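Trainee: Just below sit the structures, each encoded as structure tokens.
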Structure P
Amino acid sequence: MTSGSTPPAALSGRILSGIQPTGSLHLGNYLGAIRNWVALQKEFECLFCIVDLHAITVWQDPKELMRSTREVAAGMIAAGIDPAANALFVQSHVPAHAQLAWVFNCIARLGWLNRMTQFKDKAGKNRENASAGLYVYPNLMAADILVYKATHVPVGEDQKQHLELARDIAQKFNNDYGVEVFPLPEPVIKGPGTRVMSLRDGSKKMSKSDPSDFSRLNMTDDADAIAGKVRKATTDPHPLPDSVAGLEGRAEAANLLNIYAALTDRTLEQVLAEVAGQQFSAFKGKLTDTAVSVLGPINAEMKRLMSDPAEIDKVLAKGAAKANAIAEPVLSEVYKTVGFLPRG
């Protein structure tokens with residue numbers, strides 16, 4: 001399996017990226033994924049998928065799921081995803097995702113799925129009460145990628161295992177049927193400075209599911225909300241250090257500095273040279289101003305887009321048409337390969 005990253009300048013091919021429409025988009029989604037996608041779309045053919053089929057592997061309120069799906073689309077467009085140049089669409093609007101996932105349910109081995117650590121993490125102690133969909137979630141993710149014959153997938157470290165499973169499924173399908181239908185997709189690993197942690201606990205990732213809204217900066221937060229959350233972010237009583245080594249054991253300080261570095265497109269070392277010796281009260285003012293300058297325009301554009309749901313739906317319908325045009329011939333090729341009778 002390929003586990004290293006490939007510099008984007010060396011890549012060519014098709015990229016598939018997906019995001020779940022559960023909860024509000026936050027700074028971690030922006031710095032950890034969406035901003036990266038905005039850069040990738042300038043060099044590659046990209047498909048951006050709002051994965052609502054994945055979302056319902058755990059219970060979702062139907063009305064909230066519909067609202068959140070539109071909000072995620074609005075957030076991606078506001079952040080710089082160009083729906084005219086790429087396919088921005090909803091997963092359930094392309095039936096080939098679910099259809100190919102069933103074929104992959106018959107290709108993947110139970111032993112492979114039993115090794116998936118995310119299922120163990122999400123199911124927790126209630127494994128027997130988890131949905132079957134949550135268990136076979138990685139097979140659907142493989143279908144998301146391979147139904148477009150995507151060659152590269154932007155992934156974080158927590159998704160590398162699922163991408164490796166997609167490669168295993170592609171390879172087994174090709175070997176079982178003596179064909180070369182699917183490429184083996186390569187990971188595009190996110191660079192440093194994009195792992196955003198909770199504002200309340202520097203040891204945990206910033207998350208939509210955290211019960212405290214003060215743990216995250218939402219892309220829908222206005223300037224006052226951002227200022228309040230940064231002001232209340234957990235810190236320590238010591239001045240900011242002048243070296244990365246000085247952040248050892250200071251998870252909350254490291255998190256805020258990494259956020260500031262990412263928002264200003266600088267390295268942690270460059271930021272430390274600027275703020276060394278400062279108290280958090282002064283640094284938090286800088287961080288607030290920077291976060292507002294970045295998130296403010298996104299927030300305003302999201303509100304404008306969300307005021308016209310019909311326009312968002314129109315954009316997503318056009319994206320689904322583009323995605324279906326790619327996916328349907330691939331699904332037909334798979335069906336013919338496995339021996340399904342053609343439809344009359």
Structure Q
Amino acid sequence: MTTSTEIDLLNDEPEFPESETGVRRQLDYLGFAPCPIRSEIRRRLHRHYEEARLRAGLEPKWYMSSGCGDTNPYDEFWGFETEAELPALITEGGIADIFRPEFTQRWVVTGVFGPLPVPKLRPEFAEAGMADPLGVYHIYGVFPHVILVDLKRLGSRPVPASWADLLNPVYRKDVIIGGWEDEISDVVLFNFHKEFGEEGLELLGRNVRDFWSAAEMARTAGSDSPKGAAIYVLPWFFAAGNPHKEQTQLVWPLDGVLAMPLFLLGKPKVNSAAKVALDFFTGRECAEFMASVHFPPSADFGKSTPALPGKLKWLGWDYIRSHDLNELRVPLNAVFSRGFKA
């Protein structure tokens with residue numbers, strides 16, 4: 001039975017001194033989470049920390065911003081120069097910063113960050129090769145992108161079955177994706193480059209009509225709006241909320257959804273305060289919540305984390321470790337833009 005205290009703790013919003021002072025602290029845990037679930041993840045973790053404080057007198061130092069796109073004092077944590085500045089545990093929802101050469105050479109190669117006690121990956125994650133062969137980066141879930149098709153606008157053209165199909169000129173200027181003309185989303189940019197090279201990126205650009213937010217894509221697909229397109233590439237979280245399901249088809253590509261990993265990175269001997277966050281992100285509550293909102297967790301907790309509809313597709317360790325993604329992003333976006341303008 002849920003007590004009133006538990007309800008209060010779940011609904012309570014954490015308060016951080018950084019919000020007032022803008023000054024960094026030496027943290028036990030630093031969190032970055034995907035925008036659609038950040039607020040709820042933050043509330044749930046706050047409850048765990050408050051329970052630990054009341055139960056064991058723990059006084060954790062942690063931080064997770066509330067807004068999306070807001071700057072915070074830890075945005076450039078990858079540039080910290082001393083080990084003492086580094087949190088004992090970090091969660092990251094992207095690939096740009098934790099794989100910067102200046103970060104990996106200073107803190108990963110040297111063993112400052114290393115193996116953590118995490119659950120075994122569920123089959124879909126293992127089959128996609130998401131277990132780090134070096135045992136340093138740990139994945140607790142993914143932010144998957146799917147294809148959403150407006151059947152009326154598609155007409156007699158075939159429903160795309162794989163990502164390669166989006167390069168077919170039959171979809172010329174009839175695809176909408178996230179980002180902007182000069183910077184599309186990383187999960188699309190790098191996956192298409194890995195699979196189809198620069199030629200593929202340019203072909204994709206030729207087929208893209210516009211760049212929308214995921215929420216606008218989900219609202220518009222299958223509607224009577226004259227702005228819409230036949231095909232949308234967007235997160236599963238948003239696609240699942242499309243209100244025009246009789247006029248649309250959600251496609252889980254045969255080669256797998258584009259999966260942006262959600263990473264855990266920690267010092268091998270995490271302290272008690274960091275362990276609270278580690279246990280939360282690798283535990284049942286977080287996994288069940290993520291599964292319920294179409295963010296597949298990496299751990300298997302039975303019926304509450306059901307099997308996925310198909311494969312996961314991601315960049316892989318070789319690609320990530322053999323490229324400076326921040327350097328590569330600019331020229332690859334230029335290639336895409338060349339196709340878009342053609």
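Coordinate-derived values only; no laboratory data. Nothing here was measured: the structure is a model prediction, and the numbers come from that model. Cβ atoms are built from the backbone, for glycine too; each structure is taken alone.
Trainee: Of the structures labelled P, Q, one was used to calculate distance in nm of label points 7 Å out along Cα→Cβ at positions 29 and 173, giving 2.8. Name it.
Mentor: Computing distance in nm of label points 7 Å out along Cα→Cβ at positions 29 and 173 on every structure in P, Q gives 2.8 only for P.
Trainee: Please state which of the structures P, Q yields -15500 when helix-only ellipticity at 222 nm (-39500 (n - 2.57) for each DSSP H run of 4 or more, over all residues; to 500) is computed from it.
Mentor: It was calculated from structure P.
Trainee: Once distance in nm of label points 7 Å out along Cα→Cβ at positions 245 and 277 is calculated for every structure in P, Q, which label goes with the largest value? Working shown, then result.
Mentor: Values: P: 2.0; Q: 3.7.
Structure Q gives the largest value of distance in nm of label points 7 Å out along Cα→Cβ at positions 245 and 277 among P, Q.
Trainee: While we're on this one: Please compute mean count of other Cβ atoms within 10 Å over residues 45-52 for structures P, Q and give me the label with the greatest value.
Mentor: Sorting by mean count of other Cβ atoms within 10 Å over residues 45-52 in descending order puts P first.
Trainee: Computing distance in nm of label points 7 Å out along Cα→Cβ at positions 117 and 221 gives 2.8 for which of P, Q?
Mentor: Attributed to the structure labelled P.
Trainee: Looking at structures P, Q, which one was log10 I(q)/I(0) by the Debye sum over Cα atoms at q = 0.15, 0.17 Å⁻¹, for residues 125-316 alone calculated from, given that it came out as -1.04, -1.13? Don't skip to the end; give the middle numbers.
Mentor: Values: P: -1.04, -1.13; Q: -0.92, -1.11.
Working through the options, I get structure P.
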